[in-house]
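These notes open a run of structures that come right after.
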Structure I
Amino acid sequence: MGYGAYVLKRVLLIVPILFGVSVISFGALHLLPGGPVEAAFGTRANQELVSQLRAQYGLNRPLYVQYLDWMSGIVFEFDFGQSIRTERDISQLLATSLPVTIWVATAGALVSVLIGIPAGIVSAVHHYEPEDYVATFLAFLGLSIPNFFLGLVLIMVFSLYLGLFPSSGFVSPLDDPVAGIRHLVLPALTVGTAISAVVMRMMRSSLLEVFSEEYIKTARAKGLTRALITNKHAVKNALIPTVTVIGLNFGYLLGGVVIVEQIFAIPGLGRLTLTAITTREYRVLQASLLVIAFLFAVVNLATDLVYAYLDPRIKYD
């Protein structure tokens, strides 16, 4: 199987994955008691009004009919339906919130790479030396601090006390680069700290394994400096498993920034999903889960394709 055939196969595999996610999410959500109409009107809605609205939005039809109607709208018209609570097209909600989450996730992943990879290299090069112990301690500390606690601490220190960064809201860097970056700094640090610890540990372990290879020992025997061996021969090979961790965690960030977006009042996909859960907006939640699954599959595919660049020995056979 050639490279192009492998890519095509992986792209086609996304279809059954999305189908499975759609079936499971649709079925699981409709097993829950109550519904979006009851949640939207609460105690104000009598049984007659509830029945009327359920009929209006097609919620009184059999589940398989609702599912087929929902999926046919997505496949043929790219129409996710309408939100009952806001009466807005769900496609518009996704188009507004998804770029925000991508910005936050990308900034968080960038923080994890800028911190984790250099720290992992330093830790591996200075194995069992003070630098290694310090980097390892900071990595465990980063893993131990919950996101919500770190976010609140960062807001208190850098926003309330020092006034360096805004405590909430979002501005697209495309509209205003300076304001956009200032709004992204604290959320990116919040989501990127824990992941940087994971990246650091993986980079350290991978680099130590590469250092034990025969070609590294040969390079040392030739008298090459430690810096030259590390930068030219070891780091690129050690990046291969590290890229996997970065890719998987970036996919996680796309669907796992709910708490961070809530803390910093960021109008992203995570906050939209959380609102859909609390208001039982079936269609919004189903659409959000489907988009997150699609993005995760795409990120995993991109991660696999990066392997070929980092290591030409990898063949897609």
Structure II
Amino acid sequence: MAQNKHIVIAGASGLIGTHLVRRLAERGDHVIRLSRPASTGTSNLEHYSQVEDMVWDPSAGQLDQHIVDNADAVINLAGASIGGKRWNRQYKRDILKSRIDATTTLTRAIRNSSTPPEAFLSASATGYYGFPNYTVDESSDPGDTFLSSVCERWEMAAHPAMTVGTRLAYLRTGLVMSPEGGALEKLLLPLKLGVGGPLGSGSQLWSWITLEDHVRAMLHILDDERAWGPVNLVSPGAATNQEVTAALAHAYHRPSFFKVPAPALRLVVGEFSSEIVSGVRVEPTILKALDFKFLHTDVSQMAQWVVSQDG
């Protein structure tokens, strides 16, 4: 896909969305950020004349059709934060419903469009695979966890967009490494205070990707017409939680020997702790086939980049 396109983004106020919007605007694309009626703004991007906000209400299935009719691509990052709150029955419903509502609303608009967008990039997660004791890639089956079920239904909600010829890619994102939030938000503070360490046994595999590589990979998928179907957005450098923690501690010149026991994690974050102390090796097979060049492929590179961005 050539640049200077009209791109519609749902979920643009999050960590990934904010950085993606900036990169798109910097290269000359016109970006429409979809925001809910009660939203008060998303980021400090007002100086980009080609970024504008339009209102939608995915919980009510409301989206002005002309927004999608004029789009060259739609990117869906909307959904309640997985780790934003303690998982209880209501929040688990919110996690699923927010994703299905947003995806269904966008997919319906794409199918109803007289000029469907060329591409639809819809978020998913490596949680799709659950926690098998073998390496997985995009051809692997879904797991049997709560998040596996969420991801499977999330992707199914986007599937009908392909019936009108729109290229659909599912972005199965791993642990996004950034000092601004995401997977590291609750890990970095104790590390920087010198009281951090592995979570649980520390032996669980974390399939991670830096925020920089994640945004670059999204742009690659957006622009490459060969990219469709599930795409794992992870670095080829999967590592154990202990290795990740040690690399970050070394980069921050801090110790990392204070282990956080799994039972303590469960007391603090509830059922979500099972996602933190479990893991799986996920291979970015499709990104490699698309000739994507990672900037950060091992934990030491990742840790140094995180420190360089923490200021």
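Each reported figure results from applying straightforward, stated rules to the coordinates on display, with no laboratory input. Predicted model only: the values in this text are computed from it and were never measured. Cβ atoms are built from the backbone, for glycine too; each structure is taken alone.
Computed values, structure above
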| item | result |
| --- | --- |
| Of the structures I, II, the one that 1.5 was derived from, the read-out being distance in nm of label points 7 Å out along Cα→Cβ at positions 215 and 239 | I |
| Structure with the greatest value (metric relative contact order in percent (Cα under 8 Å, 6 or more apart), set I, II) | I |
| Highest-scoring label, criterion being FRET efficiency 1/(1 + (r/R0)^6) of positions 71 and 111 (r between Cβ atoms, R0 = 35 Å, to 0.05), among I, II | II |
| With Rg and Dmax of the Cα atoms in Å, for residues 15-78 alone derived as 13.7, 42, matching label from I, II | I |
| Structure responsible for -24500, with helix-only ellipticity at 222 nm (-39500 (n - 2.57) for each DSSP H run of 4 or more, over all residues; to 500) calculated and labels I, II on offer | I |
| Test item: mean projected area of the Cα convex hull in nm² calculated as 15.2, pick one of I, II | II |
